Every structure is written in structure tokens, then in C-alpha cells.
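Where a number appears in this text, it was derived from the coordinates with a stated rule and is not lab data. Source: prediction; values computed, not measured.
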Structure P
Amino acid sequence: MDDVLPLSVLGQCSEHASSFPDQESCGVVLDFKPKVFFPMENRIPGERAFEISPQVHLIKEKIFCVFHSHPFSSASPSSTDVSYSKALGIPYLIYSVLYDNFIYFDLKKCIPIKV
């Protein structure tokens, strides 16, 4: 997965999540060469929810995946994560602050990412 999501991007995602240890953090990974992480403000900060600005949908074709963190649980996507990801048609990258690991949900299955 390193060829798809570089370690530098994963590091930026985990660093962003660590800046908000008590709430879900979020952002998008843009599908440029190389991939670019763009941190965003969680519009409904809390430990079990996130919402990114709706304007991000204007650049949907440039988004490789939506990133968010789970501060107090595993990186496995919740049923809400799965349904939103599928509705958007955009994969999710989830980071567990608690377990310091990632899962990439590609709209069909979960792929653990080792860092």
C-alpha cells in the first residue's frame, strides 16, 4: 500500500489526529502525483463523529480518499463510515489514535496498512 499511500502522507494523517486526541480529526488525501494530505476542520467535533465542509464535494474527482481518526476505538469503519463512504463513492482512510494503526476502506473491503 506504500506505493498508493506514501508513508509521508500517513505520517501527516497520524500527526493531524494526534493534534486532536479527544475528538475525530479529518481531511482528504488528494489524488495528485505525489498524493497530498489536506487537513480539514471537523465541523462537528466530537469523539464519535466528523463532518467535512460540503464544498469539498466540488473537487470530488481529485479526492483519493477521505481521512478521519477514531480517538478511542479501532480503525475499523463503523456502519456509518461504510454507508457514507459508499454514498460518496470515495474510499475512507481511518486512523486509530488508540492503537496507532490505519485501515483503508476501498468501498468493498478493509485493508490494514502497516506503518
Structure Q
Amino acid sequence: MADICLVIPASAVPKPRPRVARSGGVYYPERYEAWLGQVRDAILPEHGLSLLSDGPWWLSVTCYGGSSNRDGDNTVGGIMDALTGILWPNDSFKYLSDVHILWYPVINPRDARTEIYCGLLT
């Protein structure tokens, strides 16, 4: 399988803590759910669900824009969540054994984007 490159035309949204509704259900903020949808929408039309693999996978995320003070674990966590069930069965290190994140500033906020590169380790 060839390596995968996705470009999302927005800053990455870090994974927030789940919220608990009065009814006891758990949910995430709309902004985060929309981000998950953007990542899934970027991979599914081109690749479909045929990529699911036990791996191990490598993942590299490059964020242009946003704050470099963000928690890298939470930023990568959102991307790992979005691709769970599409590329890997779950986000344990059994399936994702090599993860990197980089941040670069942008002058114009319209230039913000998130580049996601991943592939199977050989």
C-alpha cells in the first residue's frame, strides 16, 4: 500500500475532554465533531474503507497555523480518532508505533492547513 497524504484546509482541532450531558450521555463539542468529519471526508472519497490494517502504522502531522503551545498529544489524538476504523482498528501503540507532529506559523490565517501523512511500517 502506498503512503497516504491528506491536506485539510484548516488548523487542527485538539481532542477535548468529553462532556457529560444531564441525561448521562457523553459528547464532544461541535467544533471537534466537525473536525473529525473534515478528516474523514478527506480520506473516504479517495480511498474508501478498504485501507483498514493491523499495521503497524506511522503517522506524521504538520500543522500550519494555530498555536504551537497546543498539547501535541491532544492534537494528534483528534486525527487518530478520525482515522480509527478507516486505517487502524484503534489508536493503541500496537497499531500506531511511530507518531510525529510539527507546527509552523503562518502570517495569513487563510493559509492555515493540516497535512497528515501516514503509511504502513515495513
Structure R
Amino acid sequence: MLEKKQKMPPQLRFEFYLPTFYNNEKNPKDFGKPIEKSKFRIAKNKIINNFGCLSIHSGIIQGTWTDKDSKIRYFDNCRKFEVCVNNRDDIIDFMINFKEFLKKEFEQHDIYMIYTEVEML
């Protein structure tokens, strides 16, 4: 018979999508130039250095979004990054700052980033 183990405390799971192409402002329906692999490496290392873990989903996520001000519709191919971490006082501030870093580094209007509370078995 299996022993019941103590449940781990709840964690926060952050998911964010990084585009594989720069925005094409001249023709938003077409992709811009590919984003350099070094930028993905920098993002990956920032998360691993801060939290010690990261999952990168291998598939491409196709997305479409419309800029609320200009009404221009953009098309993206993205990679999904995911990290589960213990909740701590500075985690939300860190991720807000990280999102702003990503927007500048990847030259994007915005970066899709969410978090949820999860419990591990």
C-alpha cells in the first residue's frame, strides 16, 4: 500500500509566449524578420538563473491579435515558456519587470503572460 505523502505548498505557474518573428509594421499579415536565437537564450537564462527551472514547449503556437488602438491585426508564431515557482513576496514584481524586458528585447507591443496558482501532487 502506498503511503500518503505530505502535499507540497501551492505554487505559481507562469506562462508566456515569445514570438519567433519581429512585428512587421508595414504588412502585419506577414511575418517580419526572424528573432535571433540569442534572445531566446537570454530569456531562458534569466528565468533559470532566478528560479532554477523552466519548461519550453517544442511546438509552435499560432496566434492572432488585434491592437485595440490602431485596430491592426497581427499574426504571430510563438514558443510557450512555463515555470512553476514557490510563491514569494517579490515574484509578481520580478515577472512584471521581466515582461517589460521581453517587450523591449523582442520589440513587441506586448507579451502574453499569465499566472495561475497550482498544487502539485
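A value of -0.68, -1.16 for log10 I(q)/I(0) by the Debye sum over Cα atoms at q = 0.20, 0.29 Å⁻¹, for residues 51-90 alone, calculated from one of P, Q, R, originates in structure P. If you line up P, Q, R by volume of the Cα convex hull per residue in Å³, the top spot, with the largest value, goes to R.
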